[in-house]
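See the structures that follow.
Since every read-out is calculated from the coordinates, none of them should be taken as a lab result. Keep in mind that what you see is a predicted model, and the values were worked out from it rather than measured. Cβ atoms are built from the backbone, for glycine too; each structure is taken alone.
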Structure 1
Amino acid sequence: MKGLAGGSARRARAGRATVAGLALAGLATFGATGATAADSVPVPNKAMCGGKTFKLGYDVFSGTQPFANLVTKGLMDAAKKLGCVQIVKTVDNLNGPVAVGNLKTLLNQKIDGFIDFQVLAPYQPAIAKLLKQAKIPGVAIVGADLPGSPSVGADNYGAAVKTGLYLGQISKKRFPGKVPYAVVAAEPSAGAIIMQRYHGAVAGIKKVYPNLPSDHVVQVKSDGTEDGTYNNVVSALSRIPSDGVVLMTGVNDEVTHGMYKAARTRHIKNFLVNSFGGDPFGLQQVCADRTHYIGALYLLPETWGSSSLAVILNQINGKPFPKAVGISGKQLTANSPETGCK
């Protein structure tokens, strides 16, 4: 998976929408996949220092992509606030062997723990093996599952259900009596965790349209990038009647924008898009086309780094920590203050 909002550096440098009102200090309890409903997301605090200092390794899939940058900033800000944590950052640029090599370098620097935002599933077992051999705790920012380690990130299925449900609800209001086509981008190469986003989105749409015919559900293969999705969507839309209602979402904001561009290329009139992730680029699109972009499922990326820091420190200190932190997110529209539309 090319991150929640993966894609080109050109998109990473696109305009920055403002996401307000979600300071780290306000991080509260979110539902935790793989944990009980009563489990809370730990927040870093001074007590976790215990008079010690810690060196933590951090590998991230991109140093430019908007969603990744928000996660990184949350981590760095939280570490700075604690004052007892040094973060040693590496960037793998979506290259699995580089990610494995980065961890080896970090282990040579005697890190106390590792925060993993490497998103290519096939390389996670090698990373897990290195951590086990070094007896170093890890936490995955999902991404991709890291065997034997806890995770922080999206509640992939639950969040995607919200995305699909809202698409269905708006479609029902705008196009009464019409049976839509659900065109959903999936990323099989990223593994079962990210495929939950596809299945969840379809399930959400079917909550509104329980009798949706099977030939109205179209899975489009994606590589997690805008450019790598566009042509496949153009091809898929060629098989849909020109007067059909099309509901679209994908694994991240940039994939969803590739789908939007494909609908424009095909001159589809009645289509709706709900972005997934809510990074600055995705929110910018919601503001730019309020007819077709009905909103974005905002996954609070500012909190992911802070939460992962708390989880890894609790592991190092032998304190309880959640096995998995799954954030189901919040549906935003152009009228939501967090979106920053003018």
Structure 2
Amino acid sequence: MKTAAIGFDLAKNVFQVHGVDEHGQTSVRKKLQRAQVAVFFAKLTPCLVGIEACGSAHFWARKPQSLGHTVRFIAPQFVRPHVKTNKTDAADAEAICEAVNRPGMRFVPTKSVESQALLPLHRARQGFIKARVAQTNQIRGLLAEFGIVVAQGARTIEHRLPSVLEDAENGLPGNLRQLLSRLFEHARYLRQQAEAIEEEIERWHEQNEASCSLAEIPGIGPLTASALVASIGDARAFASGRQLAAWLGLVPRQHSSGGKPHLLGISKRGDGYLRTLMIHGARSVILRAQKKAGYAESWLGRLLARRHKNIVACALANHTARVAWALLAHDRRYESTYSAVQAA
């Protein structure tokens, strides 16, 4: 019996597969050890393999792909409705197999090895920044216990703390001065690590043509461009720019019924890190646009006149995501005077 589709449930050591033939009848249902996965797929004729998007999914997808199989990633929330009974590995594999065969199913974009290697740099940089903020807040809290108030901001701590430690008349005990000095050095080390990683990301950006083309869009810099290129992969996996914006969580949530549309706030689905970069870039564009002549008559100026600036920032980020999709999907360069009417 020829297998047409496989549902592959991932784990650390014990994997479950569920396969069906072209008529939808179960052809294989098997539990595999880690060392048996490559052997199992090598014996199968090329078929469709569905994998739930999770940790190590891209690594395991390369095994069937290297043997001629077609691999599709499915978001976990799209697999869950197909689980018929209690949650087990066999039920999950069967649900994945059923979901991958649905005609209207949406799949997660695949990432290359290069993209997978870049994204951890973004995560590590963000982790260093978060740890630095926590460290400086701890320093501010300790100083406040002894009546010394320092304004918020990591850079403010770096400028103020050396003078505070040198002041012999502020009443700080000696052991606390040593502790604050140690914490200050740790915060400075975290900043240096974040800056070093950022330089590495910028070097990658300069060598990637797609990333450089995205950086020409107002509101997108090297960090945002490199993160978008690495996360999106093949932009043609999205049917339109709106689908990419929805994937980033920049479109309104809907609660419509009876023909009455009811739009809520942005969905905030997808990658929060990418969405944060896009919205911060939009805020920067808004600040610069307010200083230009003819701002009040522009689309951005008219929108700001009637809506809150946070709503405008999300709308501009949505627009920027659509432009980014158009550049990646059609291999174009950014043109500030481009219009769909002229192109037609």
Structure 3
Amino acid sequence: MQVSVVGLDISKQVFQLHGVSAEGKIALRKRLRRAQVAAFMAQLPPCLIGIEAGAGAHHWARVLQQYGHEVKLISPQYVKPYVKGNKNDSNDAEAICEAVSRPNMRFVAVKSVAQQDLQMLHRVRERRIKARTALVNQIRGLLSEYGIVLPTGIHRLRQALPQVVETETLTPLGREVFSQLYEELVTVDEQVTKCEQRITRWFKTDPTCQRLAQVDGIGPLTATAFVAAVANPAVFKNGRQVSAWLGLVPRQASTGGKTVLLGISKRGDCYLRSLLIHGARAVMRYAKTKDEARYHWVRQVMHRRGVNPATVALANKNARRLWALMRDPLPDQQAA
């Protein structure tokens, strides 16, 4: 019996396969070790393979595509409803096989190695910024125990901390510890700067990123993060799906024909959503003084709903613009 659809449940070492024929009958149930997967799938006739979009999923998708298989990645939240009985590897693989067969299922685009490299830079930068924020908060908290309260802002802390270390308020041990904390802060700053420099170099060599940066409020960070996250714009039917995927649309609590819209859903990539909102907030600062037609809509929404809702609305519109530019390059850029 020929296998038509396969659900592949991946993990660190143990992989579970569940395959069905074109008629929907079970044709394959197999448990493999990690080293056995590539050889086994190479011998399998080309078929549709579903994988949960988790750790290592993009790597295995690229590997299996080399053997002629059609690979589709599914978000785990869309696989969960198809799990029957208790959770185990066999039931998970069967649920993936069932989910990938659904005609209206939503899939995750398979990222290339280059796109994963770019997203890796953003993830490392994000972690280091969080570490820097935690370090700064700890320094402020420890200094407050000695009666030293520094002005708000990380820049002011950088300027004031070397002088604070030399004050007589601190003990010799306190001066030693805060000196080490200042050196740690300088090191983290350098690491963040190196990440941003790598992202900027990538941005300057990527025509797609430069095209996206033509939108107001979009710089190298947002443009590169959008290209790395979206991967393939064809996965989305329209720009509204992109903004909904990023959580920039209202959350609904509708029933009985009555539509109730709440705050934004905040689903999807919170890092990319934050970049889009921060970029839109930068545009709001000078939109009040610009007389160009593209800023009229921003001022109208700001006057009608307020600054924060207008900021999110602009971020929503920018997400749809970026998707359109990524999907359909300008005529002169297509010719180039």
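Suppose semi-axes √(5λ) of the Cα gyration tensor in Å, for residues 74-193 alone works out to 38, 17, 11; of 1, 2, 3, which structure was it derived from? Source structure: 1. If distance in nm of label points 7 Å out along Cα→Cβ at positions 154 and 258 is calculated from each of 1, 2, 3, which structure is the one that comes out at 5.2? Label of the originating structure: 2.
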